[in-house]
Structure 1
Amino acid sequence: MTLVQLRHLIALAESGSFTQSAEALCITQPALSRSVQALEQELGQPLFDRTGRRSELTPFGREVVQRARQLVFDADELAASGRQMSAGQAGAVRLGLGSGPSAMLSTPLLHTVATRHPGLRLDIVRGPVGHLTQALRDRELDALVIDVRSLAPAPDLRVTAVTELRGAFLCRPDHPLTRWTRALRFAALQQFPLASTPLSDEVARMLVERYGRAAHPGSCVTLCCEDIPALVQVARHSDAVLLTIRAAAPDLVELPVEPALEAKARFGVVTLAGRSEAPAMPIVRRLVQEHLHD
């Protein structure tokens with residue numbers, strides 16, 4: 001049996017007339033008769049008693065119609081749920097965020113879902129890239145937004161919506177280094193606590209090449225934390241110098257270190273290759289484009 005046959009059955013049960021039901025269904029009367037007869041043959045019992053021009057349900061037919069209505073209702077609900085999910089109005093998305101994307105995306109994501117997609121469930125998980133990547137592979141997360149420089153290339157991972165944000169050394173406006181009159185070298189920064197999130201090997205190599213071995217994060221970073229907002233707060237209220245993406249703290253002052261840092265974080269959306277994505281992922285990608293930029 002098919003949903004079409006069940007819809008034909010329900011229509012005929014409600015009108016009692018093959019002619020009226022066929023017109024309402026926009027099919028011919030012989031087509032409706034064949035559909036009902038095929039259903040009766042499959043079920044092994046008659047569903048209607050034909051009395052003159054009327055067709056009345058048999059006792060078995062009444063039971064079948066009751067169950068058919070529930071099946072058709074459930075099918076319609078499934079179709080509606082699919083449409084709602086495609087429109088981002090229902091369903092769920094489990095998103096892993098690296099430190100930089102978390103600082104810039106968490107609030108816009110939560111606000112957007114709360115105000116524009118209240119039927120959507122959003123779960124945000126933060127943590128190191130390695131842990132998030134394993135959770136994605138274990139199907140505990142639907143997607144990641146991370147610094148893809150920290151991600152080892154792998155055939156099972158798909159990276160899209162890549163955007164770059166400039167890095168900088170930042171401090172509070174009245175920091176002693178803002179009154180520095182000579183060329184500001186990295187050694188001057190080392191007089192103060194240096195704060196940063198865990199940095200990729202690529203960024204570590206760049207720092208060493210630009211400023212010498214003393215600039216390796218393992219040696220120079222004294223305040224290391226995955227939570228960029230917490231590091232920003234520390235920099236606002238202490239002499240700590242913060243190394244992070246410039247856009248994460250627009251109220252802090254950028255220090256003109258020589259040579260210039262010229263480092264960029266490369267953020268991207270990571271999903272499992274060859275797998276269907278959560279229907280709400282277009283919302284995530286749109287917000288990545290809107291908010292992850294200098």
Structure 2
Amino acid sequence: MLSKRLITGPILIICFLALIAIDQSILAWQSNVLPMLPEGSILMLLCLLISVPACIELSQLAQSTGRRTATFLTIAATWTLLVTMWIQSSSSSLPGITMLVIGATWWAALIVHTKGQRTDGVLADASVTTAIVVYLGMLGFYLILRQDVSAWWIAAIVLITKSCDIGAYTVGVSIGKRKLIPWLSPGKTVEGLIGGVATAAGTAVIASMWLESEGLFTITPLKAVLLGSLLGVAGQIGDLTMSLLKRDATQKDSGSSLPGMGGIMDVIDSLLLAAPIGWLVLMNS
């Protein structure tokens with residue numbers, strides 16, 4: 001398992017950084033050639049591709065608990081939400097349009113789940129379907145950030161958040177004694193959480209310094225520490241949220257598409273909540 005993770009992990013990181021580099025540099029021509037097309041086309045396509053297996057995995061987890069889900073609807077609605085956030089990222093009408101998409105998803109889910117004149121459990125089933133869309137819709141904050149700052153800040157947020165996982169694991173294995181939430185995630189410790197957050201804060205400072213040297217959008221060292229700490233905590237909450245969903249479904253992993261790492265949701269769980277947190281901090285810098 002560990003050997004497969006050590007292979008899959010670096011491959012994912014290399015592919016991700018390569019796509020970010022392409023999105024930031026090669027597609028710069030679109031501002032002149034296609035001025036009506038928002039920047040971040042590669043990142044947008046990546047989010048759309050990721051959301052498909054993520055929707056399937058979350059739907060399957062929900063189905064394992066006895067709930068009915070409309071997988072096709074969750075994919076279509078998630079795509080609509082992401083595209084909306086991408087195109088309307090700088091528009092004052094974005095909040096209203098976003099709520100319209102979520103509301104439309106709710107009503108569509110009610111219709112789908114009453115197929116065959118069934119009414120039992122329709123409220124819960126429609127709520128689960130809508131919740132999946134809202135959950136994965138947080139990827140849209142990366143698309144908004146891409147418009148307002150740069151693709152490299154997206155890479156920074158991802159690496160900062162993931163560095164917390166590495167720091168938490170290292171410190172937890174080395175000196176971790178006090179369990180954080182043993183009934184939910186027995187492997188996590190208080191010492192590991194502190195070590196992970198500290199690692200994320202340090203990584204954020206280094207990332208901010210590097211981005212400043214490249215002439216990109218920068219923040220103060222103090223704001224970088226705050227950003228790293230919040231992203232670290234958000235990432236751990238995201239991971240615990242996924243652990244809760246998997247325990248409810250009595251599943252060890254969200255899927256098996258990534259050797260040694262489980263499913264797509266096992267990889268992006270910590271990144272979902274980190275997206276709006278990163279957006280809030282950077283947009284108020």
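Rule-based calculations on the coordinates, nothing more; no lab input. All values reported here derive from a predicted model rather than from experimental measurement. Cβ atoms are built from the backbone, for glycine too; each structure is taken alone.
Each of the structures 1, 2 was assessed by distance in nm of label points 7 Å out along Cα→Cβ at positions 99 and 171; the largest value belongs to 2. One of 1, 2 was used to compute helix-only ellipticity at 222 nm (-39500 (n - 2.57) for each DSSP H run of 4 or more, over all residues; to 500), and the result was -13500. Which label is that? It traces back to 1.
Name the one structure among 1, 2 that distance in nm of label points 7 Å out along Cα→Cβ at positions 187 and 211 of 1.4 was derived from. Provide the component values of the computation, followed by the final result.
On the way: 1: 1.4; 2: 2.9.
Considering all the candidates, the number was obtained from 1.
When mean count of other Cβ atoms within 10 Å over residues 131-138 is calculated for each of 1, 2, the greatest value falls to 2. Set 1, 2, criterion distance in nm of label points 7 Å out along Cα→Cβ at positions 107 and 227: the highest-scoring structure is 2. Structures 1, 2 were shown, and distance in nm of label points 7 Å out along Cα→Cβ at positions 147 and 243 at 3.6 was computed from 2. Ranked by FRET efficiency 1/(1 + (r/R0)^6) of positions 51 and 259 (r between Cβ atoms, R0 = 35 Å, to 0.05), structures 1, 2 are topped by 2, which has the highest value. If Rg/Rh (Cα atoms, Kirkwood Rh) is computed to be 0.98, which of 1, 2 is the source? Going through each structure in turn, the value belongs to 2.
Of structures 1, 2, which gives 12.5 when mean count of other Cβ atoms within 10 Å over residues 11-18 is computed from the coordinates? Derived from the structure labelled 2. When distance in nm of label points 7 Å out along Cα→Cβ at positions 19 and 275 is computed across structures 1, 2, the figure 5.9 traces back to 1.
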